[in-house]
Structure 1
Amino acid sequence: MSPFIGMELIDGVFRIEIARPEKKNALTAEMYQAMADALARAEADPAARVILISGAGGNFTAGNDLADFLDHPPMDENAPVFRFLNGFASLQKPFVAAVEGVAIGVGTTVLLHCDLVYAGTSARFGLPFANLGLTPEAASSLLLPLRTGHARAAEMLMLGEVFSAQTALETGIVNSVLPDGQVLAHALERCRKLITQPAASLRLTKQLMKRAQQSLIGETMSIEAEIFRQRLVSPEAKEAFAAFFEKRKPDFSKFA
């Protein structure tokens with residue numbers, strides 16, 4: 001387990017908290033492993049009726065800890081990050097997110113698999129994969145255009161610019177935007193409401209809503225993961241990571 005991932009089961013709500021506030025909850029391989037294990041545990045436990053993910057210290061997650069990411073690159077399908085991605089993509093139980101502060105990279109792509117997402121007014125989202133010489137993950141190349149339309153998805157994925165909670169609401173990424181500091185309480189209230197519903201009916205309703213896309217999501221994630229692994233060793237990615245650590249703008253002009 002990771003000291004930066006908290007989990008608890010209280011009255012049917014299985015809470016997973018990303019708790020590395022000094023790094024804006026940036027994720028390491030160890031943290032991905034812990035979250036993958038937590039999701040599997042929650043899915044298997046009959047006492048867990050709803051799964052809620054949130055971040056500590058006013059942020060959801062800044063995405064990958066790039067230093068750890070380069071030390072432990074996900075070069076095969078058993079890498080912790082891919083176990084986590086596949087874990088939340090296949091959940092049968094209701095999956096809820098409470099988002100405050102930054103939600104970058106996987107902090108945004110995970111939301112496309114949630115059933116309910118609540119965000120704070122100051123929440124900021126971003127998909128900087130292309131900026132880093134990489135490509136989308138977690139079936140976001142499929143799910144984001146379906147959710148937002150091609151033009152908005154192209155802006156988000158190709159330009160990699162940070163966007164607001166209001167934009168996330170307008171494009172259907174989040175259910176509602178609440179005042180900062182009230183998000184977790186509201187998400188917990190929604191979780192408790194879900195718990196009063198028949199568990200089997202909720203699982204089957206979710207299954208029916210996702211049925212048409214489920215096999216395509218799995219296929220897309222597999223293709224994305226393979227291309228992502230190839231991009232990790234590309235000249236563009238090496239330049240992007242070097243520029244990040246050297247605190248300069250990357251220069252992609254010499255790459256075709």
Structure 2
Amino acid sequence: MLRGPDGILLVTPVWHDSARLGPFGRELAEALADSSMPVTWIVADDGSGDAECRRIQALAESYRETFPHVHAHFAETHRGKGAVVREAWSLAPQAAWFAFVDADGSIPAQDLVGLLNVATREGRSVIGIRRRTATTVLEEHPFRAMTHRLFLTLARAMLDLRSQDIQCGAKVIRGEDYRRIAARLEEPGLAFDSELLATLAHNGVTWTEVPVNWREKSGGRVKPLRHAWRMIGALLRVRRKLR
């Protein structure tokens with residue numbers, strides 16, 4: 001599946017996301033085709049059901065007309081973002097790089113390719129962070145911005161994480177770094193990012209943080225009020241495990 005020894009395994013997790021994936025997937029296929037990087041892209045469905053899986057398969061086939069190294073993967077049951085990303089990454093366990101990007105297009109495809117370029121050039125893991133700079137735009141609802149800051153404060157305090165943005169949906173992890181910790185990762189849902197970074201840091205792995213453009217999209221799966229206690233519980237589990 002991988003394209004050579006320096007292969008990059010990129011996963012886009014989806015769950016009832018074909019409508020949002022459609023336009024972003026076309027943009028990403030074009031960006032990957034133009035990049036000439038050795039990327040294998042997997043659209044990984046997290047148990048959405050037969051009808052949605054058919055739509056995802058059709059989208060993957062249409063993207064292959066632009067970028068031929070696209071595959072669709074279908075989990076048997078719905079377990080969560082973290083579970084399906086790790087399941088897709090396990091399809092090529094010796095990849096030089098493991099990456100993921102969310103399907104909603106909040107992060108432009110070119111910014112994801114930029115993260116891949118930084119990672120391969122520097123030879124270290126890289127994560128995107130949502131931050132306004134002279135060259136990046138951040139557009140989010142004030143309530144989402146507030147909950148994002150609160151969660152970041154909690155995660156930093158509970159997990160001793162030194163990161164400017166833990167939950168941004170674009171990360172590139174060096175294969176050697178990921179293989180050191182893969183067996184220890186357990187969180188199936190949205191706390192996957194926090195567990196991933198905390199476990200890397202606990203094992204002495206550092207990373208580069210790169211600002212990306214980020215524009216909030218409608219139809220997101222994250223509901224701050226509904227998911228708040230679940231996320232706090234996940235942080236407690238990760239903290240206990242690392243201690």
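Every number here is computed from the coordinates shown, using simple stated rules; none is lab data. What you are looking at is a predicted structure, and each value in this text was computed from that prediction instead of being measured. Cβ atoms are built from the backbone, for glycine too; each structure is taken alone.
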> Out of 1, 2, which structure matches 0.95 when FRET efficiency 1/(1 + (r/R0)^6) of positions 54 and 70 (r between Cβ atoms, R0 = 25 Å, to 0.05) is calculated?
Replying inline: 2
> Among the shown structures 1, 2, from which was the value 13.2 of Kirkwood radius over Cα pairs in Å, for residues 94-149 alone calculated?
Replying inline: 2
>> I have 4.3 for distance in nm of label points 7 Å out along Cα→Cβ at positions 22 and 46, calculated from one of the structures 1, 2. Which structure is it?
In response: 1
> Out of 1, 2, which one gives 3.9 for distance in nm of label points 7 Å out along Cα→Cβ at positions 14 and 206 as computed from the coordinates?
Replying inline: 2
> Computing semi-axes √(5λ) of the Cα gyration tensor in Å, for residues 38-173 alone gives 27, 19, 16 for which of 1, 2?
Replying inline: 2
>> Once relative contact order in percent (Cα under 8 Å, 6 or more apart) is calculated for all of 1, 2, which comes out largest?
In response: 2
